[in-house]
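Pasting the structures here.
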Structure I
Amino acid sequence: MVALTIDSMLPALPAIGSSLGVADQNETQFVVSLFFLGFAIGQLVYGPVSDSIGRKRAIMAGLLLFGFGCILSLVSHDFETMLIGRILQGLGVAGPRTVTMAVVRDRYAGRGMARIMSFAMAVFILVPVVAPSIGQLILTLFNWHAIFIFLIVLGCIAAAWMTLRLPETLAPENRMPLSFRRIGHAAIETCTTRAALGYTIAAGLIFGAFIGYLTSAQQIFQDIYAVGEMFPIYFSVMALSIGVSSILNAGLVDRFGMRLLSFIALSAMVLISILFFAIELSIGHDLPLWAFMVWGVSSFFWVGLLFGNLNALAMEPLGHIAGTASAVVGAGSTMLALIFGSLLGQAYNGTAQPMLAGFAVLGSLGILTMLITNKGLKHGTIG
């Protein structure tokens, strides 16, 4: 749902901007970035609530709010109303997204949790392989309003599926009262746990680079490379790279461990981005399309190894407060990602240089964060 709500919208950004009177093309990026704002805030609510009332009820409440946000965007006649609807969609979808992380933690721990998270993240990443094409098809047959109708139908399907198929994983005897004091203590414990804080920051940095790409991908492919209606295809190839590595991660994590594998992936992503940034500077103009695709596919392969591992590393010591911890970890990483991703997206200047430099810089900061975090853990190693 998260991936479809973001990526099916990408081909429609110019049409939305034109229909709602947006003058600056960079401002259409807010249709994506403000969704993440609601998503970040919502995670702080659903995690603690799910610890109190159970996982399924929290998920269904989120789906209801998501549907309301879709209806608001559907009927919007100005850009401000559209953005309010997008924030509400983010607030709503944060429910199923956050609480399902707690569901995984209810049932699994350690590398077992990392394997399950890898499969979950593979779905999250593989959906963009088809999502832009779905958006493009709807846009061709109808108009951008129909995309929100599609999302409403999707929400109804998700609600029916979770009602019939998802078991309640938090037994009544394990639920905790919904109190600000308890939530505050759990949040403080999450923020003062070295591994949780460090890996949350690292995840935010890497997710920030990814958000920067998401918000400006349509402009890069259309303005620089003029791919036209082939945009969903190129976008899908990059997304497929992340999905493949996310699936492979389930096996690799058993062999190398989460910390070492994450360090290798970050280092490779940074080196690749520095290399292609240097090539673009040396040739004095934008990389040819094939070279940009090589950068994207190779860099995003390593990104796919990071999403599940960094989240699992952050959650690993917090199983006893999984709901609130998943909320704090998710909201913290998403808010950081929104800040860095928005800066990276708004830095778009008609060239690919900000994107290449952004991945190199944010990846380097991620490596530094991991080294500082690991220094205080057992043996002070990354193995």
Structure II
Amino acid sequence: MREGSPARGLLFLSACSGAPPGGAETRAMPEIFHTVLAFLLVLTVVVFVHELGHFLVARWNGVRVEVFSIGMGPELLGYTDRHGTRWRLSLLPVGGYVRFFGDADESSGSAEVDLEAMTPEEKAVCFHHKRVGQRAAIVAAGPLANFAFAILVFAGLFMIHGQTRSVPVIDAVLAGSAAEAAGLKVGDRIVALNGKTVERFQDVQRRVALSDGKVMQVGLVRDGQPLRVEVQPRFVDNDDGLGNTVKMAQLGIQIKLSPGDVHRLGPVQALEQGVAQTWTLSADTLTYVGQMISGFRSASELGGPIRIALFSGQAAERGVADLIVFIALLSANLGLINLFPIPMLDGGHLMFYTIEALRGRPLTERIQEMGLKVGLALVVALMLFATWNDLGLKGLWG
């Protein structure tokens, strides 16, 4: 078996802790119809973007695309374009794929296809006969399309709705909190955390939440004078938006919010902030995954399609802007996770191609086949584990 096209490399997991962004308190469990509708919209958008990345770069490299499918299984609707590509909407909304010329099936295997018996014309449009650099570009295009989409969505929202940039000046210190124990006071302005500059209160919230509860060096300005104190965040029980309790590190401070905290950005600055936001989301996701692997954070926070569906429904209830933000967040999350070096995912294919480029020849078919089997087993295990976590959600049954 040769390594196949990356189109099946879609792993839908959510490694982000807490409720989806945009709301304060969430309302009751959204109606099942609205939840399913929102989930299908979210899923369709991120899958289409991912597969479109593969499709466009494949076409630019002269690969014939035979099928572009949103969903898996039997076709519900479809048409064939003038290039011979069958665009289809399939029954099972659990992913999607593009099938290239030379692929034996949707899994992109080529064991049943005699690639060497192809004519020169057929080899010219076959994915498996392209140079390793071209195949790698086609593989990487899916996740990169997800990142690019997230960047553009965030940039658009920052231009239209604005970006919240709350001044990190403490308005209240909660009794019994880590901030009170460290001597933080009302009127203190936080300017740095662990040596990194703080420009807005949202930076404080994010960095503290990812702190593992370790002691943090907090740079302050008090009465015009610089000051540095040590604070050890304390864990408090926080609702994840679905009625489940998760532990979250907090300082125990509050600030005043005002309409003036929301700033509309120009195109260039909005694009810069869109890149920064997408980068931050990806870095935070890797941090969460690392904390789960190390055992610091509960693996029960790893969610699958059911949790994504519930969050989709809640985001839709709060409004179009929140739903768009959630789509962008999931797109970035999907792009990152599918770059993990696991065979069957895009990252696994890229790993094979990197080895091929270094060796000057691909790995043996037996090694590739074993790797794909291990990768498939791992992906299935992750999905089953995530689904098991989802079935334990209180919000699912509440």
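Couple of notes before you dig in:
- Among candidates I, II, the computation of helix-only ellipticity at 222 nm (-39500 (n - 2.57) for each DSSP H run of 4 or more, over all residues; to 500) that gave -27500 used structure I.
- Computed 13.5 for mean count of other Cβ atoms within 10 Å over residues 222-229 - originating structure among I, II: I
- Of the structures I, II, the one that 31, 27, 17 was derived from, the read-out being semi-axes √(5λ) of the Cα gyration tensor in Å: I
- Which entry (I, II) yields the derived value 2, 8, 8, 10, 14, 16, 16, 12, 8, 5, 2, 0 for P(r) over Cα pairs in 5 Å bins from 0, in percent, for residues 134-253 alone: I
- Looking at FRET efficiency 1/(1 + (r/R0)^6) of positions 166 and 190 (r between Cβ atoms, R0 = 25 Å, to 0.05) for structures I, II, the greatest value goes to II.
- Source structure (of I, II) for FRET efficiency 1/(1 + (r/R0)^6) of positions 198 and 238 (r between Cβ atoms, R0 = 30 Å, to 0.05), computed value 0.60: I
- Origin of the derived value 11.0 (mean count of other Cβ atoms within 10 Å over residues 174-181; candidates I, II): I
Read-outs: derived from the displayed coordinates by stated rules, not from any lab. None of the values given here were measured: they were computed from a predicted structure. Cβ atoms are built from the backbone, for glycine too; each structure is taken alone.
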